[in-house]
1. With distance in nm of label points 7 Å out along Cα→Cβ at positions 73 and 89 coming out at 2.2, pick the structure among P, Q it was computed from.
2. Of the structures labelled P, Q, one was used to calculate mean projected area of the Cα convex hull in nm², giving 8.4. Name it.
3. Upon calculation of helix-only ellipticity at 222 nm (-39500 (n - 2.57) for each DSSP H run of 4 or more, over all residues; to 500) from the atomic coordinates, which of the structures P, Q produces -18000?
4. For which of the structures P, Q does the calculation of distance in nm of label points 7 Å out along Cα→Cβ at positions 41 and 121 return 5.0?
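What follows is calculated from the coordinates using simple rules that are stated; it is not laboratory data. Bear in mind the structure is a predicted one, so any value in this text is a computation, not a measurement. Cβ atoms are built from the backbone, for glycine too; each structure is taken alone.
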Structure P
Amino acid sequence: MKLCDTSVLVDIDRGGFADRVAKLDDEGRHAISTVTVTELRLGVNKRYQESAVRQEALADLERLLARFQIVDVKRAVATAAADIISSLQRRGDPLHDLHDVYIGATAMVEQLPVLTANVDHFERIDGITVVDWASF
């Protein structure tokens, strides 16, 4: 099982990655963080204002999310996120995206590799394995 970053779900939703999606499906069910649910829902909210179109987009999002096990942000994840932020700050590494920190913390706590198109966002986090979606 892998923890899929939001970037992977965006690509799956947009299409054109049939070979990678088939490989992902062949491996079994994978997980996402509740943070990914937030990011994707926010994207729908920003993009679709019209009620009927928005409702259709939300239904499409729910179908996509149903393919994944959703891992909640629990206390252990929040603690790991704080430790990651502290580590980045000590190294003078800028904090680019708090969402990615929480996704990385989820991967750490759940001991899952992160599958992402944004490898550089996650390679800075010690203690997790990063799998590049581009070469998956």
Structure Q
Amino acid sequence: MKKKKVPSSVTVNRRAHFDYQLGEELSCGMVLTGPEVRLIRDHHVQLKGSFVTIRGDELWLNNLTLGADTARNIKLLATKKQIHALEREKVAGSTIVPVKLLGGGRHIKLVIAVGKGKKKYDKRETIKKRDIERGRYA
């Protein structure tokens, strides 16, 4: 008997691609309660405005909006080696940004990336490239 493939529900932080030049991505687990899992699986989650911090050799996702709830802080699960690599990147002037939330199968994962903030002229250039691809400027 074949196992059913559960389609993965994905929440994407589109603003992260616009505001940052993203580098390496890392997939992390999350420490959640039952109701939080249900809200994420029902797509009642918003990554906009959330960010990742490192406190005492632990990764924390800050300002995650779940349902009608206010912003929450959630612990992320990663190895010490991964956390130290992220810490070195952060010292170099980068930011750790949540990119997507994967909640399809049994586990809910958060994909984070190291990003460098874009300047205003970089953002304008991104908009211009997107418009050219859409065919607005012939």
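1. The read-out comes from structure Q.
2. Details: P: 8.4; Q: 11.7.
Of the options listed, only P reproduces it.
3. Details: P: -18000; Q: -9000.
Traced to structure P.
4. Only one of P, Q returns 5.0 for distance in nm of label points 7 Å out along Cα→Cβ at positions 41 and 121, namely Q.
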